[in-house]
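Visitor: In structure tokens below, several structures.
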Structure P
Amino acid sequence: MKKVRRKSFPVEALRQAVLIVLIAAAVSLSVNHFRPNGLPLVPPPASKKAVIGSQNLGPLRVSLDEARALFFAHGAVFIDARSPRVYRQGHIEGALNLPAQSLDQGVLAIKSRVSPDSFVIAYCDGEHCPLGREVAMQLLAGGYSHVGVLVNGWTLWRSGGLPTAKGG
């Protein structure tokens with residue numbers, strides 16, 4: 001009589017577990033697909049407002065090289081989010097001052113001087129300074145659609161030897 005060799009218990013159990021998981025995945029994907037309000041398998045892309053509100057600025061973060069190129073091409077308006085006193089001590093040449101502490105009146109003043117179609121780059125100073133992001137969010141809420149943030153902008157700009165100005 002010939003002996004029938006059986007697979008070992010752990011191998012057979014693993015094969016059955018994988019099979020059960022695959023069947024469950026297939027059934028759940030099918031049910032989700034045919035439901036009228038099925039869950040999306042891939043999340044929708046985040047809006048600009050959501051991206052800029054997060055710590056990671058993602059696509060709205062402007063590098064120093066990009067800011068430099070836009071500055072020399074006159075392709076962007078720079079907004080300094082620091083206090084007026086600090087702004088007068090030194091800022092990016094041509095930058096407008098819109099302190100985060102007076103955003104509501106400041107956005108109205110900016111709107112009278114800067115078209116909502118313009119590319120606007122907000123900045124402050126310090127790697128973790130939230131003021132540039134706050135100003136950028138307010139500009140987005142105010143109708144500006146092309147807004148970027150130069151993180152640690154003032155320090156990067158000065159260390160890059162780029163044009164600065166003092167006064168009001």
Structure Q
Amino acid sequence: MQIRPATVADAGRCAEIYAPFVTNSWVSFELDPPNQAEIGRRIEQVLSSHDWLIADIDGEIAGYAYGSPHRTREAYQSSCDVALYVDPKFSRRGIGRSLYGSLLSSLKERGFHSAFAGIALPNEASLGLHQSIGFASVGIYREVGWKMGAWRDVQWLQLLL
């Protein structure tokens with residue numbers, strides 16, 4: 001497995017990986033999966049200030065992780081949000097842990113102090129991964145999103161870099 005920076009050329013595969021998380025679960029609070037052009041725009045935007053990394057296995061993108069601004073007000077500039085998506089056919093191979101290891105290290109080198117992850121509940125696999133690499137719960141937003149016919153809670157976790 002190779003962890004490398006994303007390019008706009010990776011947008012199509014990233015969109016393919018992400019789409020089922022949008023349409024088949026409450027993991028993402030988006031209601032319609034973004035297309036290749038929109039993911040390409042997001043990659044370009046993130047790379048200007050944070051990182052978007054790809055896990056490549058034998059030439060196939062197996063997953064990706066990225067950092068993004070936590071909030072827009074200036075005092076938050078040393079904090080970032082992180083997200084991770086792995087194609088389910090590659091699950092349980094350590095890809096998420098590898099992506100986060102590289103991403104969090106790079107974000108720290110860029111000068112970020114805190115990383116935050118919001119996880120729509122229930123999602124034991126994602127909570128387990130985040131907690132295993134040192135993220136700690138800082139609270140739950142109760143019934144913050146309506147998706148798939150029910151109110152969804154989001155647990156927020158934080159890692160000091």
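None of the figures in this text is laboratory data; all of them are computed from the coordinates on show. Bear in mind that the values here come from a model prediction, so they are computed numbers and not experimental data. Cβ atoms are built from the backbone, for glycine too; each structure is taken alone.
Visitor: Rank structures P, Q by FRET efficiency 1/(1 + (r/R0)^6) of positions 28 and 124 (r between Cβ atoms, R0 = 35 Å, to 0.05) and report only the one at the top, that is, the highest. Please list the in-between numbers first.
Guide: Details: P: 0.15; Q: 1.00.
Ranking P, Q on FRET efficiency 1/(1 + (r/R0)^6) of positions 28 and 124 (r between Cβ atoms, R0 = 35 Å, to 0.05), first place is Q.
Visitor: Using helix-only ellipticity at 222 nm (-39500 (n - 2.57) for each DSSP H run of 4 or more, over all residues; to 500) as the calculated read-out, with -13500 as its value, let me know the right label among P, Q. Write down the numbers at each step before the final one.
Guide: Numbers: P: -13500; Q: -9500.
Only structure P yields this read-out.
Visitor: Mean count of other Cβ atoms within 10 Å over residues 20-27 was computed and gave 10.0; which structure, P, Q, did it come from? List each step's numbers first, then the result.
Guide: Details: P: 10.0; Q: 15.6.
Corresponding structure: P.
Visitor: When you work out distance in nm of label points 7 Å out along Cα→Cβ at positions 68 and 132 for each of the structures P, Q, which one comes out largest?
Guide: Numbers: P: 1.5; Q: 2.5.
The structure with the largest value is Q.
Visitor: Kindly point out which one of P, Q the value 1.4 was derived from, the read-out being distance in nm of label points 7 Å out along Cα→Cβ at positions 60 and 76. Don't jump to the answer; show the numbers that get you there.
Guide: Numbers: P: 1.4; Q: 3.8.
Working through the options, I get structure P.
Visitor: Given a value of 15.0, 42 for Rg and Dmax of the Cα atoms in Å, point me to the structure among P, Q it was derived from. It would help to have the intermediate numbers written out before the result.
Guide: Numbers: P: 27.1, 103; Q: 15.0, 42.
Derived from the structure labelled Q.
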